[in-house]
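So, here's a batch of structures to check.
Read the figures in this text as sums done on the coordinates, not as results from a lab. Fair warning: this is a prediction, and the values are worked out from it, not measured in the lab. Cβ atoms are built from the backbone, for glycine too; each structure is taken alone.
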Structure P
Amino acid sequence: MKYRKGLSILGLGCMRFPKDHKKTEEMIIAAVSQGVNYFDTAYMYGGSEETLGRVLAKNNLREKINIATKLPAFFCKKRSDFDKYFGRQLDRLKTDYIDYYMIHMITDDGSWKALCELGIEEWLEEKKAEGKIRHIGFSFHGGQQEFLKLLAVYDWEFCLIQYNYSDENFQAGVTGLKKAAEKGMQVMIMEPLLGGKLATGLPAEAVKIFKDAAADRSPAAWGLMWLWDQPEVTVVLSGMSSSAQLEENIKAANESREGMLTEEEHQAFVGVKDVFNRSFKIKCTGCGYCMPCPFGVDIPSCFSAYNTFYAMGRGIGRHQYMFSTGGVSPVQHYASLCKKCRKCEEICPQHIEIVKSLEQVKEKMEPFWFRPGLYVARAFLGRNRRS
C-alpha cells in the first residue's frame, strides 16, 4: 500500500458494507492486513459505526487504523447535542477517541455560522485538547464558491469532497481541491466512481475507449488512478462491498503514482467523459440519503433504471425498472407514486431536482401500457398487487 501524509491512499468507505456480517468482518481484516489504514463512517450510515466498532474490538485492530466519522450537525439544536451524538459514536465505535472527525454535510458558510452560535468551535477545541478528537474537518456538499468561503472560516485540518473525472467542476471541484491543498489540508475523496457508475455502468463505447488506451486496466482502476495521478489528493474512499473489489482496488493503488497518466490516457478520459455524460442523465450516486420515501418510491432504483435506459437501451432499462421497483411484486416503488412532498430534495447531497426527475422517469419508464402490462405479469405470476 502507498501512503500520503501518513494515510493509505485507498480508504474504506463504510456506508455500503455487505449485509453479511461475516463477509464484512473478513473484508475489514483483509483491508487492514494489506495496509489500508483509513476507514470512513458516519452517524447517519445505519449500522455502520456499530459494525466497524465491533469488528475492530473483536480483532484488536483499533490502534492499526484511523477512524473517520461525522457529527450529524443537522440534528444539533443546542450545544449539549454535540456531546450527545459524539458520546453515542464513541460507544458505537468502541473507542475513546476519533482520529478524523468531521462536521457532516456542510453546504455553505451560513450553516457553519449557525453551528458557531451554538458553540461548535469551543466544543471542538475542548475535545481536541482532551485527546478525544485528533483532527478536525468537514464533509462538503455545496457549490464551489461556498466551499472556498468555508476554507477561510476555521483552521480546518482536512476535508471530504466529492470528486471524479465525470465532472471535475462539480461542487468543490478541482479548484476547491487545489485551494484546500495549498492551505496544507489533507483532502479525502468520496464518490470517486460515482456510486459505482464509473466502474460498472459505463456504456460499451466508453469501455472500448479505455481498453484501446490500456488493455489491462478495468474502468474502476481508471477512475481511481485519475485521482491518484493528482498530488493534491490524500485519500480516495471506495465503498467496497466484496473481497474482489478490495483486491482490485488495492492492486490499482499499488500500481499508481503521482503524474503517472500519459497524454494519450488523458485524452481517453476526455472521450469517455463525453460518452458517459451523454448517457448518464441523472447524477444520482445511490447514496440513499433520500430514503425512505414516505410514499414508497424507491428513488435510487428509479434513477438507476432511467440511466440504464439511455446507456444500455430501452429494453434493458425498462426491464430493470420493472423488477427493481417491485413492478411484479405485492408492493410497488415506482416513480408515479411520488406526491411531490420534496422532503427528499431537502437532504439530497447532489442537489438533484428529484421531483422533476421522477416526472421524467415516469414519462419514459411508465408508458400507457405499463400498468396493464404489470397486471398481466402479476396475473401470470400469481401475485397480488398493493400500491
Structure Q
Amino acid sequence: MKPDAILRFAATLVCAGVLHISAAGAVTEAVVYAFKGGSDGHGPVAGLIDVEGTLYGTTAYGGSSKRCRDGCGTEFSLTPSGTHTVIHRFGKEAGDGKFPGGSLISVNGTLYGTTVGGGIRGCFKARGCGSVFSITLNGAEAVLYAFRGGSDGSGPQAGLIDVKGTFYGTTLYDGAHGGGTVFSITPGGTETVLHAFQGGSDGSATYARLINVNGALYGTTFEGGGTSCHAPYGCGTVFSITPSGTEKVVYAFKGGSDGEGPSAGLINIKGTLYGTTIYGGDMSCHAPYGCGTVFSVARRGTETVLYAFHYGADGAFPSARLLNSNGTLYGTTLSGGGTSCGCGTVFSLTPSGTESVLHSFGGGSDGAQPEGDLISIKGILYGTTYSGGASNGGTVFSIVP
C-alpha cells in the first residue's frame, strides 16, 4: 500500500453518529469551527499555530479555485471564539501552490509553509511538484520556491522549521535517488538539497517535519531502514542530519511489535526523542499491519515502545506529532475510539505508558479523522479533523484535558 493510501485509510470509513464525551463521560470537546466545504475550504490535514491569540491554519482542499476540481486549498485565521476568515485561496493564479499539507510557521509577522502540489505548470502531470510560500497576516502571498521534480525533490508534505534565519524542510518524492530529500531554503528563495534519500538502509519517503536539537536536525522516514522488513520497502527510520548535510540513521524500525511507518515528526524531551508509528505494535490488530505505536528513542539509537494501539476504544493509526504538556504526552489517532464508525481519538499518555482517551470522535458534527498536530493554549488543546462537522468538510476543535 502506498504511503498516500495508508494515510488516507481512515478517510474511507463511513462515519455516523455524534459523541461529545470523553472515555470517563465528561463533556470535554467543542467544535470551534466547521468547514462548509466551499470557498471557506475543506479537509484540514495540518495542525494550527497561535500568533498573538489568533489561530492560523490551512485546508488541503476547497477555496473555490477553478484550477483544482475540489479546490486548491486555503489559508485561514480563526479566533478562539470561532470567527473564521479566509486569508488566501491557493491556485488562483498560474504558478501558485496547491494543496497545503504541513503546519505553518510564523517568523517576524510573516507566515511560511509548503504545498504538496502547484508551482511549475506541467510538473507531475500538471498537478505541480509543490512549493514553499510566504504570506502576510493580511493575505499577501508569494511563492519563494517551486519544486521541479528532479534532483531538487517534489511533494513537500511537511511544514518548515526556522533555524537562525534559514528554513529547513523535506520532500516526499524525487531527489537524486527518488526517495525524497531534506532541503534548506533562505527567505529569499535560494534552495539547497542537503540530502537525497536512497531507500534501503538510508530510508525514504518522509512526511515529517524536522526538529532542531542542539544544532542537529532530526526526522523520520516512512519507509527504508533495511530490506529485512517488508522487502524491498523497509519499515522506516529515525534519522539525524547536520545543517551541512551529513545524514545518519539513528534507528531503523523492524516492524511487528517494534512498530513501522512513522509518518509524524518527533519531539524532544530532555534529550530523548518521542514519536509515533502508524503501523506495527499489536499485530493481532488490523492484521497484517498492526495499529501503531508511541515510541521513544535515545539519540544513540535505543528504542522503546511505550504503547501499542489495539483499534478498540484506545484508537488506532496515530499519524500526528505528539505534544508534551507538563510531562504528559497528547496525540491523536486517525481511527478507532469505540464509536460506531471508529473515527479517531484524542489521547493522553504518561511517560510510563498509561494511555487514556480524552475524546472519541463520532463522525457527525464533532468531526472525524484528526490528522493535524495538536497545540496547547492556556491549557486547552486545539486540533483539526479531516472530515466530519456539520457539512462534512472537517473541523477545528478544542478539548480540555
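Matching task: 45, 27, 22 is the computed value of Cα extents along the principal axes in Å, for residues 135-254 alone. Pick the structure from P, Q. The read-out comes from structure P.
Here helix-only ellipticity at 222 nm (-39500 (n - 2.57) for each DSSP H run of 4 or more, over all residues; to 500) was derived from just one of the structures P, Q, and that gives 0; the source is Q. One of P, Q was used to calculate distance in nm of label points 7 Å out along Cα→Cβ at positions 87 and 119, giving 2.1; which? Working through the options, I get structure Q. When log10 I(q)/I(0) by the Debye sum over Cα atoms at q = 0.06, 0.11, 0.13 Å⁻¹ is computed across structures P, Q, the figure -0.20, -0.71, -1.03 traces back to Q. Computing distance in nm of label points 7 Å out along Cα→Cβ at positions 79 and 367 across structures P, Q gives 2.0 for structure Q. If mean count of other Cβ atoms within 10 Å over residues 55-62 computes to 15.5, which of P, Q did it come from? Source structure: P. Structures P, Q were shown, and distance in nm of label points 7 Å out along Cα→Cβ at positions 263 and 359 at 2.1 was computed from Q.
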